[in-house]
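Colleague: Presented below are the structures under discussion, each in the form of structure tokens.
Just so it is clear, none of the values below were taken in a lab; they were calculated from the coordinates. The shown structure was predicted, so the numbers you read here are calculated from the model rather than taken from an experiment. Cβ atoms are built from the backbone, for glycine too; each structure is taken alone.
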Structure 1
């Protein structure tokens, strides 16, 4: 019984104590650590440890090959950072730069003129362009009409000549080969061994004679100013002459299969047919040539008129644009063109810079492989420079940090032998492209050059380096621990009045070495950002 009472008492005590704690806790107001957002300077550094080594040479190559036109230094010459060593042929790039700069200057002038508005002189010039374009269009149209009229003036003569030659072939040259040649039932005077050819020839003569009658009637009704009628008649004449050709070909076939015709007579008949065929072919070619000439002239006329009309349209549009004030869109477009032109200038300058090999360090030229006038191949050794400093530092930078580091980054070095109060300045001069595995982690061997010699620096000393990789001034930044990453999104907690907490999405930028991170969007100066919740 005593044991049971003891258990009950203990349980009651636990309940009472727990309730008291809960009541006390519920009555407490949450407590937060926070910072007030303000602008500050951020510095990003990569801190590593390395060893002091004797200085090494720097091997230099061109990214692209080219012909050597200048050699500025020889072996043994002292050099400073940025001194030119070798220059490749870059005349074309310099010419392009001049053109690009001129284009940029023009775009700049155009922008200034656009902002100022169109001058009266320019409006007068634009109006003159319109007037001249209008006159030119009228002149082109008049010339087109004249040139076409000259061609059509010859159409009726060409058609009459075609009819005369065709009529001569049918009704004069070859009429002697038939009895009743002018009737609808002509007959070949001689025997023909191929009955089908004989019948075809007689039928083709009737067709040719009727075609000539139709042709003659149409020619009589032609109007020299009705161009469409003349075009149609040229097409018809082409067909009519084909019928005459077919008749003459059939007649020639009948002569080939003729029987009992004396050789002299046969030779005469063949001469009539051949003469007729030659004459008809000649006028057929003239008719076809006339059609092609007219078609070509029409095409030329239309092209010339279209060009003149397009010129007039452009001149009118230009005048309207000059009369209208510049719109925001025009100003924006012109500014974009100027920026593009300036970017083109910078791009060409960068290409020219790559054609000049410069020393990345202070030192002495140890090798000079370039020969004046010879072609230096890309990635081939051109020159070597040995640092004048006696020592340099080699470090292995992990892959997580190597992307931040670039050649020419400045660094501060302390040596364990002298403590943190003695600081040496250095510069990154080389980063090896291939990784070295150190304790299972990929690292990249990086070499830094001391800016100044010192008797304190000894080979083998342990060096502590802070490499300055980036810095930004006057930016909004908060402690990195205040930024919460959830499902790939970044946000912070803002402490409002009366302990109200608001979650705010943010976008981040540079992460500083002091534990702060840049906030690109989402925060303003003066807001309170929670860094730690003490109520949890």
Structure 2
């Protein structure tokens, strides 16, 4: 079904409800058209550059610090002042944009809630538009939710500060055509949110705050900065009021942290150590290079040499420039088993203590039950101070070799690791196809990033013909046999109404794992399968 719009250059290729029409108003669509006209060509050029760089990596080249931007790294400059309500970010909670999640996260006691249109969201048309409605209502404090059991969820008087993560530059919004081509999902998510909420947030003493995912270099950060400035001018809001935190979750971005902060210095709030996508990025970028084969995902912790180097460089870079450094996700989800919970809580506490000792100003959790644990750690380190940016870490000197030193990663590739990756790859993707982007699997909150690691490791291990710790050569026949067993078990464990999604997910995993070439993103392929 195609909806008509007032703007002849815009086509909506999906039905809209009366509430959704309020979000897709003629004025909002005009703003999306403006952003498309001014920035989509640059976005596509930057994506083409990613492909050129990938070809270089496939030939064996490696990233390095850029000689042409050494003056930025060596000179003294600072980001513009950070707003008062973003000074204390000691615990941030993340989650998708469904109505109940938004209320629970804002009420969780965390300092910040990142409402996620990206890795924790399955980007169905309904999810993306309902998410915009939910955030609009949350900002105006008109949001509520009544469960099927009759329980009413409403906002507390004191809530977390809101940040929004739009989808990455690489993703399209296929339901909206502008001048005959799919809109940028980034500009769609950002544009609708800021158009409807910027003035209201400013009136409340806050402002539009964002997380920016999957940037690969400073030119992609410059594009976001130009989008922010254009939006501020268009909407007649103060220059520099938009603030963004950039996730450093690609290996190429790790070499350009200074430059990314510099490009966004007028709109910069900080950097975040996006650990799961960062691991995925290594496998993807160096998929042809056997020196970068990683062990089981559980063994690739933040204490292994290449992850430790990245974590320390991020803190030192942020604090030198007056920006916040935010630690990575704790994905544990409390369950019913007290023993499992006790072990997991101890691991979460140790992880947060490591981050606080390294100098991070805050951290991420995925569940309200983890907020008190993370907060207690950072309360102990920060005391009454909102952050620890005064710790400049001038002794930190991280080389290109340290950032790329995956060979020093301890651990093994095991049969259980292969099985876990197959199971997570199938089960998460099946939920994603069903419209759910954040899925609790074995007491872990899995999202698109962890599913990407799962399928990427399977591809890497299969195509480089690794031998497991048990002495098994991992080849196609082994993969197919294990995949069949796991699909059968999942089909037995889940309702028959879910079988079609499990089968479709398994077939997609086959394509991603057995393809001769490495697919850039699972979500691009899967997006073709949802409405």
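Colleague: Here mean projected area of the Cα convex hull in nm² was calculated and came to 24.0; which of the structures 1, 2 was it taken from?
Modeller: Derived from the structure labelled 2.
Colleague: Right, here's the next one. Where does the value 7.1 come from, among 1, 2, when distance in nm of label points 7 Å out along Cα→Cβ at positions 132 and 196 is the thing being computed?
Modeller: Among 1, 2, the structure yielding 7.1 for distance in nm of label points 7 Å out along Cα→Cβ at positions 132 and 196 is 1.
Colleague: Using mean count of other Cβ atoms within 10 Å over residues 84-91, single out the structure from 1, 2 with the greatest value.
Modeller: Working: 1: 18.0; 2: 20.5.
Once mean count of other Cβ atoms within 10 Å over residues 84-91 is worked out for each structure, 2 has the highest.
Colleague: Ranked by FRET efficiency 1/(1 + (r/R0)^6) of positions 332 and 396 (r between Cβ atoms, R0 = 35 Å, to 0.05), which of 1, 2 sits at the highest value? Walk me through the numbers on the way to the answer.
Modeller: Details: 1: 0.10; 2: 0.75.
Ranking 1, 2 on FRET efficiency 1/(1 + (r/R0)^6) of positions 332 and 396 (r between Cβ atoms, R0 = 35 Å, to 0.05), first place is 2.
Colleague: For structures 1, 2, which has the highest computed value of mean count of other Cβ atoms within 10 Å over residues 92-99?
Modeller: That would be structure 2.
Colleague: Tell me which of 1, 2 gives 1.5 when you compute distance in nm of label points 7 Å out along Cα→Cβ at positions 156 and 236. Display every interim value, and only then the final one.
Modeller: On the way: 1: 1.5; 2: 3.8.
Here the read-out was taken from 1.
Colleague: Moving to a separate point now. Upon calculation of relative contact order in percent (Cα under 8 Å, 6 or more apart) from the atomic coordinates, which of the structures 1, 2 produces 16?
Modeller: Numbers: 1: 32; 2: 16.
Computed on structure 2.
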